[in-house]
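Dropping the structures in below, format is structure tokens.
All of the numbers you see were taken from the coordinates with simple rules; none came from a lab. These numbers were taken from a predicted model, which means no experiment stands behind them. Cβ atoms are built from the backbone, for glycine too; each structure is taken alone.
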Structure I
Amino acid sequence: MKTKENTGVFLIIISAIAYALMPIFSVNALEEGTAVSNLLFMRFSTAALILWLYIYLRKIPFKTSIKNLIYIIAIALLGFTIATSTLYTSYKHISSSIATLILFTHPVFVLIFEKIITKSKVTKRKVLALIITIIGLFIVLYVKEPLSSKGIIYAFVASITYGAYCLGLSEKETQKLGGVVVTAYVATTTSLAMGIQCILTDMPLVTTQASTVTSALLLAFVSTILASITFYEGLSIVGPSSATLISSVEPMFVVLFSAWLLNEVFTMNTILGGLIIILGIVILEYKKKDNKSLPLRKSS
């Protein structure tokens with residue numbers, strides 16, 4: 001039993017690393033002038049094809065009602081697609097590590113949306129987590145040289161819309177589909193949206209530029225397919241709340257990888273603020289009873 005739990009933990013950590021490599025795979029292509037819509041279309045169209053093949057080979061149930069399909073498309077477009085495109089745009093203006101730490105404040109917006117929409121009770125633990133997360137964010141953003149306001153705004157839009165997307169995933173019929181199937185539907189929707197944007201802005205759907213092709217394939221196979229499958233396989237072993245807690249180390253992997261591979265400045269503010277943000281997430285999720293609900297999992 002212990003060996004099985006260790007396997008689950010290992011899979012969640014692999015998933016966190018795979019997700020944390022996303023900005024590493026993206027930044028070089030974006031700096032060379034690749035359009036966000038072009039890179040995302042190549043990433044998600046590739047990922048969607050592979051995920052649907054995986055679902056077919058594993059004989060995973062994927063059928064749902066027309067009403068729920070429309071619902072998934074709606075939250076994918078209004079939540080996930082906007083969050084992903086604005087996050088990638090923020091990479092052009094601020095460091096990927098700071099953008100990712102801002103994105104990881106999305107549980108704060110989930111709490112706000114829950115209170116407004118579902119009128120759910122805000123407990124003392126949630127308030128404490130909210131305060132700690134905000135303090136961590138202020139520390140991350142408090143630097144000697146001013147950060148690009150445009151980059152910060154894009155990252156916050158990503159965090160807000162991703163929070164709305166996460167809340168949308170709590171719908172019961174959507175939860176029954178399972179994480180890999182939902183990811184496949186969302187990847188398909190996002191690829192179509194980005195394809196339409198490419199056409200409307202006269203951008204190529206597919207480019208032969210080596211750096212862009214390499215980035216798109218790595219994003220598809222590592223930061224989408226591998227990350228999604230290992231997360232949900234690990235989740236099935238350790239449970240949703242444990243999976244969310246373990247995966248909260250992802251921002252620290254982003255900071256480490258960004259400093260190591262992108263030569264981003266390794267500031268104490270980023271590290272300290274990042275640790276405080278993670279603490280806020282841990283307090284928010286700790287001792288939450290495991291259930292069949294999808295956790296707040298980032299796949300942007």
Structure II
Amino acid sequence: MTITAVDPADTGMQWRVEQLTCSLGAEVFGVDLGEVSRSEEQFAELSALLLRHKVLFFRDQDITRGEHVALAERFGPLEDHPVAGSDPEHPGLVRIYKDLDSPAEHYENAFHCDATWRVIPPMGSVLRCVESPPVGGDTIWVNMVEAYNKLPAAVREQIAGLRARHSIEASFGANLPIEQRHAMHERFPDAEHPVVRTHPETGEQVLFVNAFTTHFVNYHTPANVRFGADYAPGAGDLLRYLISQAAIPEYQVRWRWTPNSVAIWDNRSTQHYAVQDYWPAVRKMERAGIVGTPTF
């Protein structure tokens with residue numbers, strides 16, 4: 001399927017948009033993201049495409065770090081990351097560099113929404129490939145609106161109103177010495193979010209649990225729990241079932257990186273998984289994460 005979107009700010013130039021799967025994802029051709037970072041009209045067109053396709057892909061984007069940041073800042077303020085380091089000249093541009101010296105533990109190769117351990121998770125991200133392996137290192141994105149819509153009706157009814165905790169301590173912090181792990185928890189207490197989130201712009205219902213989610217906080221009620229086994233492992237089994245929905249191929253798109261390729265995604269309606277199959281090759285990415293809005 002091909003959709004053509006005309007740039008209203010340009011005379012004669014067209015963007016060619018190719019949908020990549022039936023669920024989500026589109027590659028956009030004829031775009032200079034450096035120009036988009038300076039054009040309100042082109043950015044409005046890109047924003048509309050993002051809401052429609054949830055993740056957009058671009059190749060051959062030889063943009064500067066300044067243009068990368070400026071493009072992301074059109075969506076909103078940028079946020080740093082407490083574990084991954086930022087470019088010293090561009091705060092908020094997080095460097096995700098993987099080489100032989102990188103620690104093995106990292107929550108890239110699990111299906112996740114970025115930083116749902118924050119009280120206000122990111123709205124989305126702009127990710128650029130600096131250096132890619134000759135093969136491998138793909139990223140998978142998942143449409144969590146579709147994952148919610150395809151749940152059995154009885155499960156949708158069961159999870160309506162449920163809320164869950166999301167933890168950086170139990171993920172990025174798990175391998176730290178106990179004092180550092182507790183300090184991380186003090187800085188970032190576990191966040192609570194609805195299991196089903198309403199997208200603030202589209203109104204879509206989103207299944208909002210992922211690798212950072214540890215447990216439900218309001219499951220243990222007379223309606224759900226008759227005996228202890230209904231709660232443990234009953235609640236845990238339900239949570240694992242919901243998290244597993246991200247692994248269903250019908251909800252996914254997979255992208256093969258090349259240097260100067262870019263992905264822009266909506267973190268409110270998707271999850272992603274960075275495939276770590278490329279060792280000992282090197283993979284270097286730079287990501288600008290955009291501050292989001294509260295969940296309810």
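List of remarks:
- A value of 0.75 for FRET efficiency 1/(1 + (r/R0)^6) of positions 85 and 197 (r between Cβ atoms, R0 = 35 Å, to 0.05), calculated from one of I, II, originates in structure II.
- Computed over structures I, II, FRET efficiency 1/(1 + (r/R0)^6) of positions 37 and 181 (r between Cβ atoms, R0 = 41 Å, to 0.05) reaches its largest value in I.
- Ranking I, II by relative contact order in percent (Cα under 8 Å, 6 or more apart), the structure that comes out highest: I
- Of the structures I, II, the one that 33, 23, 17 was derived from, the read-out being semi-axes √(5λ) of the Cα gyration tensor in Å: II
- Parent structure of the calculated result -23000, given that helix-only ellipticity at 222 nm (-39500 (n - 2.57) for each DSSP H run of 4 or more, over all residues; to 500) is the read-out and I, II the choices: I
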